[in-house]
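Only the coordinates and a few stated rules stand behind these numbers; no lab work does. What you see is a predicted model, and the numbers here were worked out from it, not measured in a lab.
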Structure 1
Amino acid sequence: MSVHMHMRAVAESEIRDDHSWLAAFMREAWEKQPAEYAAGIAVSIDKVWGAVNDLYAAADALDADAAKPWELPIYGGRPVAHSTDADPSNPPLGILEPPGVAQAAGFLTSVSFDELWNVASAELVWPGRDEAQVRQEFLDCHLRLQGFYARAAAAGHAVIRAVWA
């Protein structure tokens, strides 16, 4: 089974705070993903978004006194509640408003991937996997998120997240 966290940047003024509308919006965005990825307005993480969050949580070990902007790129923002008549098959959704997007972009730009990896790699390299390959997969994901959030922040956009199975 393939599971993805799909993120889409969008002007906050275009968002309806309604689960059914957002689910339809994100479903359409998912169907257009190659074009949206190319435009830099969408990004997805296959299955391992929790592990990516764990990588970013290593920032606590690097600076325990700092605020926790590392929480923003993956799980930041607020969940969008299902209405009582919502289709139960609709995905879990979340919205990160523009100030949070800017904070996430700042974190992703300023944090050292190598330092995060040095702290977190023991927990992220699964038995039987080549560490260099796993490191490259996390670095690729980090660079995609870094670019995505930088573009969204520069445009003053919010980020909508959906989890698809």
Structure 2
Amino acid sequence: MPFTPIHLGPGLALKAIGGRHFSFMVFGGAQVLMDIEPLIGILRGWAVLHGRTHSLIGALLIGLLAGAIGKPISAACLRWLRIPHAPFTWRAAFAGGLIGTYSHVLLDAIMHYDLQPAWPWSPANPLLRWISVDALHLWCVALGGFGCAVLAARAAWRRLE
């Protein structure tokens, strides 16, 4: 299913660890950009849903695009919503975009047979069924829970200071 929220779990953990050096908003946007190709494939009835965009080259290009458009869009959203935020840097935007796309390829490679992460060098997918899909989803949810807990604890600690 395109635009799966389960991919956001690792992003929350990375935000908890990376803080202002990692943009969760751009990470989320990168997840959506990655799944435009499968969405079009579903609508058009393609046999292969995870094509060129779900490769290391595709992840690089989409990650760079996500970082480039994600910083101004995210900064504008934060201003419009009046959400206090540390200065939004290009480094954080590109970290969110690139980590978002590469993690997307990693997660999808474990569960989708039609994915070729090393295209054009190899049609193989050595990650397919590396762990079960249930275990993969459990790890994503656990990482999301960890990230939420750390972020909530930090927010509570700041209120006590």
Structure 3
Amino acid sequence: MRPLPAVTGRAEYDTLIVRTDYHDDQAWQNVAAALTQPWGDRPYDADVHFVNDPAWAAATVDEVLTATRADDELSVVFLSDRTTMRTESHALLAVTTLTREDCEDDESYDRLTEFGREFRVAPAGVHEVHANLSIGNLGFEEYAAWAHDDPEGIFRSF
């Protein structure tokens, strides 16, 4: 595994978006624009921290998790990967940062990862996922289950 630059400057409640595909700048601009739109019923401002550095090109999920491990406040990271850039939905890859060691026991970890440690989420749902996980209102496994139930495997939004 290659070392990646440290993620710095992320405010505690900022949603972390890591760009890992650099083949289509227009697609990236579309994704970034969608992610900076106000969201929710009120609507809320979209507080986003983008990692947009070619050093992260083709980074794997494990490499991203290793690079972001020092951020104790981070429970999920969103990757704008090749699939994000190539599909019309621009669904990002949501990945839990929690490991077995972060859970009470094996049963808790198995429940957390019942549908895997990642799922796809449309830009319109990214902030809902991040906010609810940050405050413990909903669990990663719940969003993963909703994505699993979607015909395209994407959590879209409430």
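List of remarks:
- If relative contact order in percent (Cα under 8 Å, 6 or more apart) is computed and equals 33, the structure in 1, 2, 3: 2
- At a computed 16.0, 48 (Rg and Dmax of the Cα atoms in Å), which of 1, 2, 3: 1
- Label whose coordinates, when helix-only ellipticity at 222 nm (-39500 (n - 2.57) for each DSSP H run of 4 or more, over all residues; to 500) is calculated, return -22000 (choices 1, 2, 3): 2
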